[in-house]
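In the part that follows, the structures are each spelled out as structure tokens.
Derivation of every value follows stated rules applied to the coordinates shown; laboratory data play no part. Bear in mind that the values here come from a model prediction, so they are computed numbers and not experimental data. Cβ atoms are built from the backbone, for glycine too; each structure is taken alone.
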Structure I
Amino acid sequence: MTHQAPSSQDIVTDLIHHGYEAPGGFAAPQPPVCKASTVFFPSVAAMRDFDWKDKSAYTYGLHGTPTSYLLEERIATLEGALQCLLVPSGLAAIATVSLSLLKQGDEVLIPDNAYGPNKALSEAELRRYGITHRYYDPLDPPDLEAKISPATRLIWLEAPGSVTLEFPDLLRLARICRERRITSVLDNTWGAGLAFSPFDLLRDGGSLGVDVSVHALTKYPSGGGDVLMGSITTRDQSLHMKLKLTHMRIGFGVGMNDVEAVLRSLPSMALRYHAHDRVARELARFMEQQPAVVQVLHPALAGSPGHDDWKRLCCTQENPDGAAAGLFSVIIDPRFTQEQVDRFCDGLRLFKIGYSWGGPISLVVPYELPDMRSLPSSGLKQGTVVRFSIGLEAARDLQADLAQALQLAFGR
């Protein structure tokens, strides 16, 4: 294809308004990256008529480009949804939902073992806006039912709980929300669309499910520990539009290079997820045998709080072993001091100390559980909680690392 001859009197103008367009029909494994703030319209009439809300056109970079539209559609498919919004982080997804669906005088119910920043958002910002909150025991569905009041407008669900990984009876909790006609929102970062379908909990086409799913794409969809992004998925068009308009008014957008990174990682997501899961189970069983450990918290292990509920939701005839991500926590015997627990974490060589999970490098973080909970912790023994995120290292190397750090800190 020949390029057009310059049409101006200055090369600078030609470089900006160059007429050449590459031929169509290019196809490759990775989609092109379309970055823009300004989007050109063919006419004033088009500028007035184009509507970004149904993805039939482009109007401004903040509202999406072909690249972000593509990721939204793929995440919707992953979670079994019909609509998806992308936001700058998992916490931004949580905030968007709460700000969109709650107003002054409303109440939100949150599981006591929920992701800490979700609780902090309710305790600070939402409280300042006149929105009240209460915590419920996620392992006790009657406690949730008893705490629903005439002001309750939103119920958060999380499976499993943050840090301690208790698995709730999600079917019963979702059914309570449905029967009471209260919007339910699930933090589905752990399940990631692979362990179970948030909108089809009974696997019968959708007779029971949550209303909204939020997902920290920072974790498994990204897989590299280098992207911050979140998603909000729905099956209800009117609910989606309510969320979408709040999303627009807040001004949330995502960088297309970050979108590209997630798109590149999605094809390997299931392989990575199950690899994390396999090694996490192996190491969790190893830690069960250690004298310094009084409890191992992993939904797939018999005896872990909520194991039967995990099995009911995540195990199928086709996959009797189920799926359980790459996280587990241990509770260190209370006879050991915090200094010894810290020495154990510091003594690990392959496990790095750091938040988040889902990346290639294994992580460890100790937690002070009493500072994080308002209610008695169902089924948890006394001691210091240490959470592990399993990366993609060889299982035998990670086990050897745990063994040497246990010896260093506790003498095994």
Structure II
Amino acid sequence: MGGDETPYGGQPAGQPSISQRIQKTDMPIMVKMRHLQGGVEGVASLAQGVVYWMPPESAIKAAVAKATDPALSVYGADEGMPELTAALRHKLAAENGLTGYSVMVTAGANQAFTNIVLTLTDAHDRVALFCPYYFNALMTVQMTGGGANVVYGPCRPEDWHPDLDWLEQEMHGPQPPKLVMLVNPCNPSGVTLSRAELERASKICSDAGSWLLIDNTYEHFIWGQQEHLCVGGPHILHTFSFSKAYGMMGWRVGYIAYPDTDGQDFLGLQMVKVQDTVPICASLLSQHVALGALKLGRQWVLDNVATIRSNRELLLDALSPLGRLGSGVYGDGAIYLWARLPPGCEDDEAVVAWMVRRHRVAVIPGSACGCPGYFRAAFGKPAPDQYGEAAARLKQALQQLVKEGFAAVRAALPNPD
């Protein structure tokens, strides 16, 4: 990053070639960030989207008690444990207002998206992502062969909400996207969509005969007066995750909510082809933890989410050299704030590398999300009693950038390239 030679190298001579699909797939930004931080001691990372808490202790204990059960050592149902899928259907109806939906449990929400892309699109189909996009979503489309057919929609620069006028115009074009993705609240911008926006996006896609996919990973992380909402329909799929709200990042449990409108579960049977080929089933032990967590109810989640509100306030203060919320700094949901770098910082990867080396703090460059000159900072971790140090380092870095300009601070580095 920031002008460094790639640490990953090229393909060794004499080896048979690897696929063009994977060579044209972006390198994971978190892998690049880990490499960047690897040579610097004590970096405070605000880069990866994680939370500081673990799953409920009662859920872990209940799952561990089942660990010696032989039933956990055989393959489970592809679509997920029946008791978990039943509990999730109840949750979807009670909390998300989604009825007439079936559930498939996956090894995290990223795998859920992969199942959907492989099931719904061919390599020649166009897929619409709004910038800034979730980087792993783009990588999924790239590695499944459709990267050349991604169409990038703009967000309104005044508030970073997706430009649905653009989407409507695109859908009236000669080759409308077959799949449109929205993230609500958005990773990376933190923007939460209104009911009117969701309903309009649904109608635009329905009228064009296209699929709408909505990623609800951050459904519980809302910071203003708005609320998280879902819309349903025969053309709408939803993905959800246990990773953030329940602190289950490493347990890898997500799920797809998909419409079951024909009584024969045609869509589910097609997705099962992918599911059975990749994981067969999500880890049964992890599914038991997810079930135990779900039984504790929404309040357990909200109580934990409330504890990082102070982190968000510290991050807003750290970003104050760049502006205020709604002007230079954005985000009313998720665990991120989205910020515009000062003029002269268009090479955001170099800026991020400088932050790591000089100030020992890490964020995600906006170019990884299709928006150079911006960055994403997370506030789900460290824990509130440790977050202040990371925020202070970030504020100091931004104050120096604003005062001196990036060209000056970069030139002062021992090895500026």
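Work out volume of the Cα convex hull per residue in Å³ for each of structures I, II, then name the structure with the largest result.
Ranking I, II on volume of the Cα convex hull per residue in Å³, first place is I.
So if we calculate relative contact order in percent (Cα under 8 Å, 6 or more apart) for every structure here (I, II), which label has the highest result?
Once relative contact order in percent (Cα under 8 Å, 6 or more apart) is tallied for I, II, the winner is II.
Hey, Rg and Dmax of the Cα atoms in Å, for residues 52-291 alone derived from one of I, II reads 17.8, 62; which structure?
I
Assign the value 56, calculated as percent of Cα pairs over 16 Å apart, for residues 164-251 alone, to the correct structure from I, II.
Of the structures listed, the value fits II.
Work out which structure the value 2.2 belongs to, where distance in nm of label points 7 Å out along Cα→Cβ at positions 124 and 380 was derived from one of I, II.
It must be structure I, since only it matches.
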